[in-house]
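Enquirer: Given below, in the form of structure tokens, are the structures.
We did not get these values from a lab; they are worked out from the coordinates using the rules stated. Note that this is a predicted model, so its numbers are computed, not measured.
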Structure I
Amino acid sequence: MSPTVFKEEGYRFFFFSREETRIHVHIYCEKGEAKFWLEPEIELAKNYKLSRSELKTIEKIIEARQDEPRNAWQKHFKS
């Protein structure tokens, strides 16, 4: 199961329900995908085929909306 947290600018932000316990978010688009840690700070964990400029855009989106994946994560793993 991989709950979608939100979509923006052609990117889907989600996480897998049975992955590691450290809070992070996966990002998928037609060109590739990435994974960003949210703790202890926002940081690129993995990248597959996305350009530096796409990663910068994604990081800005995460910074602006970081409460959404954090809250979705906590809500999902509480149940």
Structure II
Amino acid sequence: MKSAPFPHDLVRLQAAWIRTYDDLAAPRPTPAHTELRRRLLMLSTRLWWHPFWSGPGSAPAARAQLRNQARALSRDAQW
């Protein structure tokens, strides 16, 4: 199944969500923990309501493909 190409801003949003989620999983002091939770909530909202999902990204598998593409982008950026 060929999917529609993801907009760059959507892939960057998903990559930021993954980084924030990973940071939240690490032990942190309470103030940083609260800020990370707020950031994760904001990113989650922006991802959920992105206009891409009302058009070509309406297939259920598109969200999983987006996560995979964002993880690959994050891995490439680390090296």
Structure III
Amino acid sequence: YREDGDITTTYDMRVYSHLDRFHQAKEAAEILSANGKIDQAAADTFIAKMDDTLAKHFEVTRNEGRDIAEFTDWKWSTLK
């Protein structure tokens, strides 16, 4: 857990501590790529998408004081 004494959103605290689903998904892609389970280029593309989402979160949270819809409106869905 990391804390700097800032006032922020609940989800932002997870992001800051790298406990959110986007950081976990990046780590999974890195592990799968390192073990040859997925192509490095595919992993890099996926990780870049997660980084873009996290950058958007950072901007919106700091400038508007709220979490982005990718966090707040996300729902579990059945795998097909």
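Enquirer: Tell me which structure, out of I, II, III, gives 37 once percent of Cα pairs over 20 Å apart is calculated.
Expert: Derived from the structure labelled II.
Enquirer: With relative contact order in percent (Cα under 8 Å, 6 or more apart) as the yardstick, tell me which of I, II, III scores highest.
Expert: Once relative contact order in percent (Cα under 8 Å, 6 or more apart) is tallied for I, II, III, the winner is II.
Enquirer: If helix-only ellipticity at 222 nm (-39500 (n - 2.57) for each DSSP H run of 4 or more, over all residues; to 500) is computed to be -10500, which of I, II, III is the source?
Expert: I
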